[in-house]
Structure P
Amino acid sequence: MPPRKASAEGKPRKPRRKKVEPLTRGLDALSMSEAPEEGRRLAEQIRSDGGSPLAAYREPLGGHAVVLASLPLEKVGPTPYQRDQSEAHVKRLADAIERVDRYLDPVIAVRHDGGYWSPNGNHRIGALKLLGAKAITALVLPEQDVAFQILALNTEKAHNLRERSLEVIRMYRGLLGAGGGKETDYAHLFEEPQLITLGAAYEKRPRYSAGAYHPIVKRLEEFFDLPLEKAIRLREERADKLLALDDAVVQVVEKLKARGLVSPYLKNYVVARVNFLRFKKEGSFEFDSTIAKMAAAARKIDPERVNREDLARMGGIAADIEE
């Protein structure tokens, strides 16, 4: 097999998706109705939990067991790893459901301790509770690890950087408590390694503005081939270094504001000033030394020598826009 091509940063790129012929993969429509044994067992468990299995079938792509079921709403909740509910989004969903007087979008769920966890239905569950509903329809899957497929399955509300990072670090700590494995074993769940480090930073500083640093951290990070209990300590150390860099940047920003230089681009301007990676399009760089060098550069900036013309030339998107 030929080696994968490297990106400009020296990291291997994901292979391109191979083109497939139409109508060549998975089950045909008639084969989906043949419920596998694990689906029938799951249906019986749903009945014993006070729910009602409506149909057991194979999903069309991989042929895995699925049970479409009506579940008591009081027994269904979000996994403990995902983002917090947005009250405004819950209200908007409730209004939309009430207008059509129908609930037509089942959540995904897995059984857990006599109840059900949903990795993708937090806001829909909240909306039904707001409306006083008794039950919810769900696609119940027998595989427990689906509870961690939050980023892949959650499409009901777009994630911003803060939400994605916090969900990843919560999943990380949940896996850590469950006995772990290596960080690389869960790369498909975490999706991008920088989200782990940024999540640890958000845990320490909930109002951290990671948007200004995300492109830098993304370039520096990779998954650790280490057990989770060792890797998490490195992530937390890196989060501390990012917060120290942010402290240095914020000091400059505050001094610029004190001089009357008010702009939504102040933090972007300061970060761009210290980000020497902008001029190095190729090669890999070590995390600790890179962040330390940027923090030292931020401390050397003289706010008295910055003028409005410098900010006007900055352009771009405000640092907090993703938050």
Structure Q
Amino acid sequence: MCLPSFMMAGNCSEGTIMPRENFNDLVAFLAVAREQSFTKAAAKFGLSQSALSHTIRSLESRLGIRLLTRTTRAVSPTEAGERLIKSIGPLFDQIEEEVDALNDLRDKPAGTIRITAADYAIDYVLWPKLRTFLKDYPDINVELVLDNGLTDIVTERLDAGVRPGEHLAQDMISARISPDFRYCIVGAPDYFENNTRPEHPRDLVQHKCIGMRLPTYGGIYPWEFEEDGREISVRINGQVVFNNIYYILEAALDGFGLAYIPEEIVAPHLESGRLQSVLQDFLPYWDGYYLYYPNRRQSSPAFNAVVNALRHKT
């Protein structure tokens, strides 16, 4: 949440100075409480942590009650702070939404749209479309937040997220933004010089495989295959594990084992011979990527323009 412009400047009479200060301080308090971090909240406002901390202390002093509990590792609201969040949070959110809605009256859509997506989706789905779109809409700002987990966009106050079709939440609106895609199992030529090629997914238990750990999944992500219409899931083992698909690619190129990587990413390396693929007959196509978002985002012209730009054209 940014400080609303009407709270930032302007001449005030003596009787209105304190209320405006209170508004600023309450917005600052909400940001710190929701982020549970002075560092993150200060970065949003473009302030120093010490200035933000002073603002919160001043607010607590005027109210005569502690709103935040501070430790060396975390910040959390007190009982009074929780009550204040529940009572004023929705009101400030509504003010922010109404100010954003004024963009409807502009000649061109304007505003900031925050979208979370995995590394592969940003590189191969979002950015190829956005880099053209944004040149035609200079008043629309897009923030892409890289996250390979299943982020709760409502809790994190994001406008939208990107997930494959099978991971969509039922209470969200969605728009398809990519065709179906599939993964490849690849390894470097020198890896296959010292290891036999797997002929069936179950053979992978005898191989070094480069793992992917997703934040919301917990363990190492299993590799998924299909045989005679049946889904096969294989739990792999190996020497290295990453949480980023491009590090997995580098490890495969360096000969550290087999990797499970989207076909588009490995295509140039298969063409050049730096990687070789196996188990092609067992690799199915998966449902494509979708942009998903809550109902309230439908009212923004800027958001609608972004959705239309990203929508997959068949």
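Suppose you compute distance in nm of label points 7 Å out along Cα→Cβ at positions 136 and 200 for every structure in P, Q: which one lands on 3.2? List each step's numbers first, then the result.
Details: P: 3.2; Q: 5.2.
Checking each candidate, the match is P.
If helix-only ellipticity at 222 nm (-39500 (n - 2.57) for each DSSP H run of 4 or more, over all residues; to 500) is computed to be -11000, which of P, Q is the source? Intermediate values should be presented prior to the final figure.
Values: P: -13000; Q: -11000.
Only one of P, Q returns -11000 for helix-only ellipticity at 222 nm (-39500 (n - 2.57) for each DSSP H run of 4 or more, over all residues; to 500), namely Q.
Suppose you compute Rg and Dmax of the Cα atoms in Å for every structure in P, Q: which one lands on 23.9, 74?
Of the structures listed, the value fits P.
Out of P, Q, choose the structure whose coordinates give distance in nm of label points 7 Å out along Cα→Cβ at positions 112 and 288 equal to 3.5 when calculated. Numbers along the way, then the final one.
Values: P: 3.5; Q: 3.0.
This figure was derived from P.
A value of 20 was derived for relative contact order in percent (Cα under 8 Å, 6 or more apart); which structure in P, Q was it taken from? Don't skip to the answer; put the middle values down first.
Details: P: 15; Q: 20.
Computed on structure Q.
Work out the source of 25.0 here, i.e. which of P, Q gives that when mean count of other Cβ atoms within 10 Å over residues 192-199 is computed. Before the final figure, lay out each step's value.
Working: P: 25.0; Q: 12.2.
The read-out comes from structure P.
No lab work stands behind these numbers, since they all come straight from the coordinates. Nothing here was measured: the structure is a model prediction, and the numbers come from that model. Cβ atoms are built from the backbone, for glycine too; each structure is taken alone.
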